[in-house]
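Please find the structures below.
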Structure P
Amino acid sequence: MLALDDPRWKQLKGGYKRAYDASLALRRLEEGDDVWDELWKELHHQGDIGEASYAVVPHLVRIMASRPARDWNFYGLISTIEVERHRKSNPPIPDWLMLDYSAAIDRLLEIALSDLRLVDDQLTVRSILGAVALAKGSLKLGALIANSDASEIDEILDNYDAWSQCYR
């Protein structure tokens, strides 16, 4: 895992394809600050992500694993990064980060399954389910769940209800 005091943070690119030192926001997150808006803004932009986006994932999992509760931002941001890393226009995960990134996704699955038992908020439930699908290697299902809003899910279910009425 890239140490938060490693000088490489200053050169890693975020969602705008420019350098973004995410270590500063990660330190604030460790201290309990709400930095989710900044992380969303800087690490993902219209499908674009960068090496900084990948480098934050192990730290997000490390930091948030020690918290008593997590909301949709944790699962949603990591899911977005995981989905977008497959986009041809985004860089691959650097070799020096691959093991830590993979281990973080494995740990994310454990946390998500534990949280799923406790969470009632529907946005967080949907974010957890998307993260679980992605962690299990189901990219399309994970992307569908993680990237669909409530109205899109309602539309899918309305179509399913109409279809299923023909077969009852």
Structure Q
Amino acid sequence: MAEKNNLGSEMHISEEGINIIKHFEGCPIDEDGNCVAYQDAVGVWTIGFGHIKDVQEGDKWSKEKADFMLWRELEDEYESYINDYVHVPLVQCQFDALCSWVYNLGPANLKKSTLLKVLNNGEYDKVGEQIKRWNKAGGKVLQGLVRRREAEALLFEGKDWKNV
């Protein structure tokens, strides 16, 4: 069994962590109040708050389903990547920032990242700069990702991210 990052028990994302994901993922709504499928910056069909599995053009969800699916994916999948790959203690804001990062970038990027190596070496003060390096999609720097990474770095450091 993998060592847990907070000294034995699994951590779970907080409301603040969910808020940062919702803020940056967004959720396009149609005139009837339904979430609608859209193509992200690199052309991947997406719905709700960044959900990409089995999404097709024309798909629609209720806002309640979008909220539920985000919560479900975080609990069933993304929290475990942080709990399994991070082997140093984390406080809640650090866990939340990493959940947002891995939700956007995926577990393979986390597993091979310098960010993870730096963190697992206990170099907490260098994690923010590592988070900010991941600001490209399709090989291009995107301002939305620059802002998101700045916010995640601030959250990791326990600072206010909402004005980024």
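None of the figures in this text is laboratory data; all of them are computed from the coordinates on show. Every value quoted in this text rests on a predicted model; they were computed, and no experiment measured them. Cβ atoms are built from the backbone, for glycine too; each structure is taken alone.
Upon calculation of distance in nm of label points 7 Å out along Cα→Cβ at positions 78 and 118 from the atomic coordinates, which of the structures P, Q produces 2.1? Corresponding structure: Q.
Taking distance in nm of label points 7 Å out along Cα→Cβ at positions 94 and 110 as the criterion, the highest value among P, Q goes to P.
Here distance in nm of label points 7 Å out along Cα→Cβ at positions 30 and 62 is compared for structures P, Q. The highest value is that of Q. Quick check on the output: 23 is relative contact order in percent (Cα under 8 Å, 6 or more apart), derived from one of P, Q. Which one produced it? The value was obtained from structure Q. Starting from the value -20000: which structure in P, Q was helix-only ellipticity at 222 nm (-39500 (n - 2.57) for each DSSP H run of 4 or more, over all residues; to 500) calculated from? Source structure for this number: P. Thinking of P, Q, which structure, once volume of the Cα convex hull per residue in Å³ is computed, gives back 126? Clearly, the read-out refers to P.
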